[in-house]
Structure I
Amino acid sequence: MKSDSTFAELVAIMARLRGADGCPWDRQQTHATLKPYLLEETYEALEAIDAEDDAELCKELGDVLLQVVFHAQIAAEEGRFDIEAVGQAIVDKLIRRHPHVFDDARADGADEVLRRWEQIKKQERQEQGEAAPSSLEGIPKHLPALMRAHQIQARVARQGFDWDGIDGALDKIEEEFAEVRKAWETGGAAAVEEEFGDLLFSLVNASRFLNVEPEQALRRAVAKFERRFRALEEAVHARSEEVSALSLAALDEIWDEVKAREKAEE
């Protein structure tokens, strides 16, 4: 492990890149223009985690850290805050929201920690002058929809607004699925979209009872489909044929072969 000066070196490099004799591209960036890169680097880190690739994850976390330092440097130039303030803010928050670690409070299990976390957040908002802050405050609106739905449902569940068990959530899925079919048969595009959204929302709700992260589950399902479709394409091309020229029945047969081969290799 390198010395503590490594982080200071990163901060200094970022300041130089933004300086008068620095990089023209870096000097042009703002908080707004950097938004896509922060999101992109975060997803690349998630991809490295899914791949269980430590070397890649190390690099991708570095890229995420660079984005944090970049934003802090821009703010420092504008006299708003600097990287030290960023660090101090998270240190203060962690200590304040973990009284069961840094103070005399007790927390029996992870669920109790989450409930206490929400209580502390609500108290903080009240101290800042917010009147009766909602339990849903603080959930970013720019989160992917599945992730945001999951967080909202988990938050209201901790307030007691929840099914008694998974049966209620599964029954709701069946109800919403029937409403999608009815909207498709009798309604317009707006009704279909609304009911389809309700179905997705109910599926996310059930995921909580199954201890499944819906965003992660969908990413893996998409990755599996992509992997199998690429294998299907390779099989078709090996026959000197084109996917678009084959019937659905023929493609289904190859798809089943791909699935069987993949399961045999597991």
Structure II
Amino acid sequence: MAHEIETFQGLILFRRDYRERDLLVKMITDRFGKKMFLVKGGKRPKNRLASAILPFTYGQYVGDIRDGLSFINTAKETHHFWQISQDIVLNAYASYILGLIDKAFEDAVPLDYWFGRVFQALKLIDEGFDPQIITHIMEVQLLQVFGVQPNLESCVICQHTDRPFDYSESYGGLLCAQHWHLDPNRFYASQRAIYFLRLFAAVDLTKINSIKLKTETKAELKQMIDQIYQDTVGVYVKSKHFLDEMADWPDSILKKPSED
């Protein structure tokens, strides 16, 4: 089996036990897409790679890259998203984003700009940006990868871009007010929610300085995006169930969101 010793940037997706002392570590890489790595003796506390293969760790690794199971030889420089790892809410959102990435891309398929996009999303969450908003941005932009990207630029019928809009699953995107009658099952969304849905599809995560939404707007966006995923994507990520449960938690547990 062909293999090469390579240096690459990686971000840990997850890890799990393998045999008595070993670990399987899955990560996204800047050059080789998603790869599963075997870390021999990875469960031992004194393993030299112990801190480099913790969840929510990223950095530069050296590994034996193979067509199947690969191996991590060493880590040159790694860092950790400490706020995410210590906060149950941030942890849940970050885990969901990584879970979506794992579902969206086949193993060993180059991620191109998505490696940097995932890193930036987790970086923003770790720095205190609203994790729900960052997650929704990733969800909307990943629709293209899942092959169900809706038309959020203009009306799917007349291509106008400057009228009130609503979202239509039947038509795969936006309908302007003049064509709402074509779909009685459209979302009946507020113009504020539609505005942010369109914004999320185009926003560059590296250029975000601040983005704040009212609680009502966030709830509406969550409902819309959840429905789009349920009806057109159909993937299941375990951490999504926990996120849905958090929506019912009292404000005393969750950080209160800022208003737009």
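Tabulated results
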item: Structure (I, II) behind the derived value -0.52, -0.95, -1.05 of log10 I(q)/I(0) by the Debye sum over Cα atoms at q = 0.14, 0.19, 0.20 Å⁻¹, for residues 21-108 alone; result: II
item: When mean count of other Cβ atoms within 10 Å over residues 165-172 is computed for each of I, II, the largest belongs to; result: II
item: Structure responsible for 7, 28, 31, 21, 10, 4, 0, with P(r) over Cα pairs in 10 Å bins from 0, in percent calculated and labels I, II on offer; result: II
item: Which of I, II yields -9500 [helix-only ellipticity at 222 nm (-39500 (n - 2.57) for each DSSP H run of 4 or more, over all residues; to 500), calculated]; result: II
item: Top of I, II by distance in nm of label points 7 Å out along Cα→Cβ at positions 157 and 205, largest first; result: II
item: With FRET efficiency 1/(1 + (r/R0)^6) of positions 141 and 245 (r between Cβ atoms, R0 = 35 Å, to 0.05) derived as 0.20, matching label from I, II; result: I
item: Origin of the derived value 15 (relative contact order in percent (Cα under 8 Å, 6 or more apart); candidates I, II); result: II
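Read the figures in this text as sums done on the coordinates, not as results from a lab. In this text, all values refer to a predicted model and were calculated from it rather than measured experimentally. Cβ atoms are built from the backbone, for glycine too; each structure is taken alone.
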